[in-house]
Each structure stands twice: as structure tokens, then as C-alpha cells.
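Presented below are the structures under discussion, each in the form of C-alpha cells.
Since every read-out is calculated from the coordinates, none of them should be taken as a lab result. From a predicted model like this one, the values you see are computed outputs, not experimental measurements. Cβ atoms are built from the backbone, for glycine too; each structure is taken alone.
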Structure I
Amino acid sequence: MDALVLARMQFAANITFHILFPTISISLGWVLLFFRSRWLATQDKHWLTAYRFWTKVFALTFALGVVSGITMSFQFGTNWPGFMEKTGNISGPLLGYEVLTAFFLEASFLGIMLFGHGRVSERTHLIATFLVAFGTTLSAFWILSLNSWMQTPAGYEIINGEFFVTSWWDVVFNPSLPYRLTHKLLASGLTVAFLLAGVSAWQLLRHKANSSTAPVLRTGLTLAALLIPLQIVAGDLHGLNTLKHQPQKIAAMEGVWETEKGAPLLLFAWPDEATRSNRFAIGVPKGASLILTHEAEGEIKGLNEFKGAHPPVAPLFFGFRIMVGVGMLMLLVSWLGWWLYRRRGWVAERLPRPLLWVLTAMTFSGWVATVAGWYVTEIGRQPFVVYGLLRTADVASNVAPSMIALTLTLYVTMYLGLIVAYVAVLKYMAEKPESALHHEPEMPPVTAIGSPT
């Protein structure tokens, strides 16, 4: 493999690992705020138990997200120096805004959220929890603003090969940001919903349930049942936006080689780029046109109109179907689970064990859908790093392929170990007795800075 392919693989490995953790922390912060608010409103101890347990999960997740994010950002300088050289006037400030606003906000109040309960007032602690949750969402906004600009560039001019801003409003709120941001936030919510439900189901199966297990399971199923229909609508709107601005990405996702009206929806096929055709195709007549254009005879441009300037077809074709397949499974399981739970009077112990096993198996289903969708988004931009304007090959470094291969191997080995460790620690915490979740050091309340009472 040449340096370009290896550099792309290395960045893909880093972003794949990194995106797992912000996908959890973005929405888990708001779930913690919900648990905290319910505790203050009802004084039911199970909400406080839930808050304490999931705060620890948030801290673990946040730490891994920060570490992997730093590693990823370094690659802009090591493997992709041309990207910052040409787009630094836009990408630099956007990344800087994320650090100066979102990350500093999270870092400033995370300590209060983690260690301040009992040391500061309930109101102060609630505000700190809100600001951490808001910070995670603000971070997603800035990062997705940059990513969306790379997909649908706007508000720029190019002088001597460098990008300059003509309108920051158009740069930040570029044509695909609303759809991409909404899609990502809903994906985060679904990931957390199934994480809540899956861990709670595991506790019930292992007879390790505590007073918070039942309400957390109900929260997870309710959240998933509410969000998945919204995600389907958001995905449809995002698809319309992509068809307008990136037609070759849509063509690759649907395996459309020749421009046609009434294109079929391929349930399965094997795209063959050598023959520029689909093998073993099974499809629904006119389905793709109906879904993508909302017209049975709607026209979809084929890949043959973009020779040399369209993404690899197979990764997009299969990645899209994995994402949609997991989403449909989420819809079925969340609605069935919520209905069965309600029918059994919200008594977790009455739930059928097969449902609990399914929920446990789907604990990290949000990760699968997120990674598949992210691959569709990022690979679908190829061969451009800034869509239609700047090719990926033109911004890569001249690092020796052997060096990139070595660091890629080390990264993947380390990341696999950290993933295993993360899941093992989560399992260990889920099986701890409830009494361990209530341990907090006795400290006098603080009424003002430096004046304990």
C-alpha cells in the first residue's frame, strides 16, 4: 500500500475509536441532568443511585474521548499537512472555537459535577451538570460545522490555492450542517438509550439489579422509542440534502451506475466496479427514486457520470445498509420492549428473559450504526477532502509508508485493548452492589469560596 492509503487507514482507525466516546458523552450528559432533576423533584433514592453510577460511566467515557481526540488532531500535522496549509484559515478557527468554548466549559465544570455533590449547594451542582451537558453538545456543533463545511463548502474564496473566509455565517451554517448535526445528536441519543437499556438488562440477567435498574431501563426504552422515529425523519431529510449537494455519494449508496428514473431500491447486491454493474441484485422497483426524491419516477444520477470523481462503491453500499438495518432493529426492539414493560406494570423482574438477552446484545448497537454511518459520510466525500475543490491526494504528507504502517499497527493494537478494557470496566461497575454507588466522603457544606460552615 502507498502512503496515501495507509494515511487514510490510520486516520480512519483514529476517528473510528474516537467517535465512539463522544457519541455516548454528548447525550449521557443530558440523561445525567434528567436523573439529577428527578432526584431533586421526587427525593427518590433510585434516581440518585442512577445519577452516581452513570456519572462514573460518563467520566470514564469522557477521559477516553479526550485522549483519542488529541491523538487524532496530531495527524493533521503528521499525515495531512497540506490540509491545514490550504484550509487553515477556516479549519483552524473552527477547531479553536471548539476548544475555547465547549472543551473549556466541560473541563471547568466536570470536577464540580464529579466531586461536588455534598460540597456545593444542590442548585450549583445542578447548574454544573447542565453546563457539562451543554458543553458536550456545543463541542459537537463546532466539530460538525467543520466537517459539514468540508462536505458542502460555502462562504469562502480561494486565493493562490488557499481558502479564505468571505462569510463566517455561511461557513459555520453551511448547507448540510442542520441535517448532519440533527442526525448526529439523535444518533447519540439512541446510542445512550440502548446503553442504558443494555446495562440494566445485564444487571437483571446476572441478578445484580439495584434500586435504579428498573427506572433506568424504563428511561432507556422510552428514549429509544421516542428518538428512532425522529431519526428516520431526520435521515430522510439528510438524504434529500445529500442528493442535492453530493449526488455521487447517493449513487454509490444505492448502487446506481447509469442515470435513471424510477431507480429500484436494492435490498442486496454486490457492486462490481470492474464491470460497473451490480451482481446478485435483489431490489424493489422504483423504491430508491421514491425514497430519495419522493417521486416514483424521480431521477437519480448514475456513477458513470462521475468517472474518476466518485467514492468507492462497496463501502458506501454496505455501510448504508448496515446503518439502516441496525436502525430498523432499534425501532422493533425499543417499541416491543416498551410495550412489554408497560404491560407488566413497569416491573423489571417480570420481563421475559429473551427480551433481556436481546437488549444486552444491543448494548453497543448505537456504536455499530454510528460507525457505519460515519464511514458512509467520510468515504462518500472521496476523492476530495473538501468536496469538489481539494483532493485528498493533494494534501497528504511524504512520510514513508513503512513508518505509517508501523504507527497504524500500534494504534490499532492499543485501541483494541482500550475498547476491551472499557467494556470490562463497565461490566465490573454494573455488577457492583448498590452500597458501593453511595460512597461519598464526608465533607462540610460550602457556602462561599474558602468559607466552609
Structure II
Amino acid sequence: MSPPAPVPLLVRDATLPDGRRGMQLLVEGGRIRALAPQLPEPAGAEVLDAQGWLLSPPFVDAHFHMDSVLSHGLPRVNVSGTLLEGIALWGELKPLLTEEAIAERALAYCDWAVARGLLAIRSHVDICDPRLLAVRALLEVKRRVAPYLQLQLVAFPQDGLLRSPAALANLVRALDLGVDVVGGIPHFERTMAEGAESVRLLCELAAERGLPVDMHCDESDDPLSRHVETLAFHTQRLGLQGRVTGSHLTSMHSMDSYYVSKLLPLMAEAGLQVVANPLINITLQGRHDSYPKRRGMTRVPELLAAGVNVAFGHDCVLDPWYSFGSACMLEVASMGLHVAQMTGSQAQRQCFDAVTTNAARVLGLEGYGLDVGCRADFVLLQAHSPEEALRLRAQRLAVVSGGVLVSRMAPAIAELALPGRPGHVDFTRQAAG
């Protein structure tokens, strides 16, 4: 028996990201059917009083690793905190993994995500284990969470497509099982030439199968790691414009600016999309520096100015590479804002977009947004604007997926007991006028 259709939902007195206030939004059949200052209340409708708070499209994580999530401390802790020790530690953990344990941790994280208003995630999944345990586990997780969270999977050759025996065959097997996206890691191959060859092979495979591409690309402090140029070339050569993403691109932080001035137009011409991972990029890069220390995040403002779509990802949570995180995409955007010095009002909005609309473009989500006809997925934030939501890491007062209220949080308000100043503290502050 199929589940009953959700009852209509009327959201009252919402503020929208574009600044419109006092808006009402009607949901029927899992879609937004009307949006206006005043709407009639349908019989039997559920009513959500937004009380003037910010109603946003849901958060989207454009780059994550769900096969390793919540595995921090297994089988040991990453003592150095470096990228390479994390990769080695993951290699130690892989023989100990089970499908059940991977799925249990991933499902727990999906619960965290929904509570944080994060309703779409693109997760890379390691295919270098010939058992494909992680692939099978996350395909089952994808099936189970589909009613309320969109999960995309990327076939990721963590140990290198050409460096790891049978990686190409394993990647093809993973795609045959239903993995959505072709992944790669060219800078981890044995040579620059093999890295470039891996980009060619993977892009041709994606073109043959009609699939998107999302590669870990140039996640290095080495300014001569320039595989994104090759990625842009094959994207253009194979007609993959708009379907290819370069993730990390941290070497661009260290590149000569003249070379970058050549690279940016090539990327824009190829319709390449970019995902930066602020929390992880600034943690793992610059580890060989004395002072000054590079922070490694790619050139987000320059990419945006060149017309390249840029999204942010969380990348890791409580795993061999990162011992922090809680599925908060506002934390990700806030870190990106600070590291890229994107503190102007428009730039702050761009950072909010990097975990909402821009990230949705990377995933190719259909029906995303708050327009009439879009999927009824949204989050009510205890803030009056995207800028305030970033400042406060705003409380997710309500999360709606497919027109169904799936999570609530109490407002974040402190009760004071100070002499002469009793009362409560509300950290929000509406702009003057």
C-alpha cells in the first residue's frame, strides 16, 4: 500500500531570501502551488506560522564522503591530521568495514542532515575495494532515504584510477550497480602524465554513458598540479559542458596569477563547475609551510567573477581526515566567507548561494527553489536574511521535505537572570528601515 498523500500545507508570514516579507506559500501534492502576500487557507490544511523568519530552499552539500562519515577513531586517530595520513588510515580501515556498519553510520548522518535542513548530498564513494562494500551500502542508504533526502553517489577511485589495480574495472562495476557520477583523482596518480590520462579515460567513459563527472582535482599545494586545465579541455572536446565539476582545486591558491588569468576563461568556456570545501581545504593544505602558511582554498571570488558556478561542500565529518562537523552547511559557508574575505553584502549572499542554489546546480536538481511548481522542500531559519543566517548559524525552526514537516527545532533564545536586567536574549537583529 502506498503512503497517503500529504495534506496541504500553508506557510504564513515568511521572509524570502530576496527580501520579500509577509509572504504566504501553499503546498499541495508535494509541490509549491502558490506564493503571494495573501492566500486562502484550503480546508484541512496544516498551517506553519513563520512569524517573519527566513524561509529558504534547503541546503545542498555538493561534496561529501558518506562511506567514511562518523568513523573517527577507527582503527586509530589521525595523529598528524594530514591528508596523506588520512588516506593511509582509510586504507587500514577498509579491510575492517562491513556493509551494515557503513549503512548505519550513513543513516545516522542523514538524520543529522535532515535536522539541519540539508536535503540533498553528493557523496563520493571509494571503489578501490574490490568487494564494493561501500558502494552497495550507500546504494541501499540512497534507496532508504529517497522519500526525504536526495543522495547522489560518485564512483571515486580513492587510490588512483591507474595507480590502483583493477580500479577502472571496479569503477565500471559501480556504475553498473547504479552509481550516478564518474569520479577521479588525477593528482594522486604516479605521474602528471598518468593523471592527465586518467582524466581522458574518465571523461570518455562519462560521455559514453551520458553521466556527469566530478573529480577531486589538484587537491595540492603544488602550483604545477594543473589537471583542471586537462579537465576543461576534455569537457570541451567531448561536449560535456555543464556536466563536469572540479572539486577542491586547491593548487589554484598557489598558482601564478598570470597562469590563472589564462585558466579562468578556459574553465568558463567549458562550462566547468567548481566545488570548494572550506573547512577541509584550510585544515589539510599548507602543512609543509613554515610561515606565512597558505590556507589552500581555491580562488572563489575570481571564479565567480569569471562566470564559473561555485558551490561549497562539507567534505568530511568525524572521519580519518576531519574530527569535527555536524552537517551544518551554514558553518561551511561561514568559513568560506571568512577565508575568501567575502564580507561585502553581495559576497555574503554568494556564500549563502554556494550551499543552496549554486550547489543545487552542481547536482542538477530538478524543481529546486521557492518558485511555483518547485518541489516543496524548504527550511525555516531563525534569521531575517541570508546574511543573518550566516552570522548566527541560524536555528532550523522547521524543515519540510516533499511538503511534509520532517523536523522542528526550538528557537535559540537565552533566558537571563541578571540583576536589574531580567528577560530573554534574541541574537537576531533586523536591519534598520
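Per-structure values
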{"quantity": "Mean count of other Cβ atoms within 10 Å over residues 161-168 from the coordinates reads 13.6; which among I, II", "calculated": "I"}
{"quantity": "Structure responsible for 0.95, with FRET efficiency 1/(1 + (r/R0)^6) of positions 97 and 121 (r between Cβ atoms, R0 = 35 Å, to 0.05) calculated and labels I, II on offer", "calculated": "II"}
{"quantity": "Parent structure of the calculated result 3.1, given that distance in nm of label points 7 Å out along Cα→Cβ at positions 17 and 321 is the read-out and I, II the choices", "calculated": "I"}
{"quantity": "Given 128 for volume of the Cα convex hull per residue in Å³, for residues 41-184 alone, calculated: source structure among I, II", "calculated": "I"}
{"quantity": "Per distance in nm of label points 7 Å out along Cα→Cβ at positions 105 and 369, the highest-valued of structures I, II", "calculated": "II"}
{"quantity": "helix-only ellipticity at 222 nm (-39500 (n - 2.57) for each DSSP H run of 4 or more, over all residues; to 500) from the coordinates reads -10000; which among I, II", "calculated": "II"}
{"quantity": "With distance in nm of label points 7 Å out along Cα→Cβ at positions 153 and 225 derived as 2.7, matching label from I, II", "calculated": "II"}
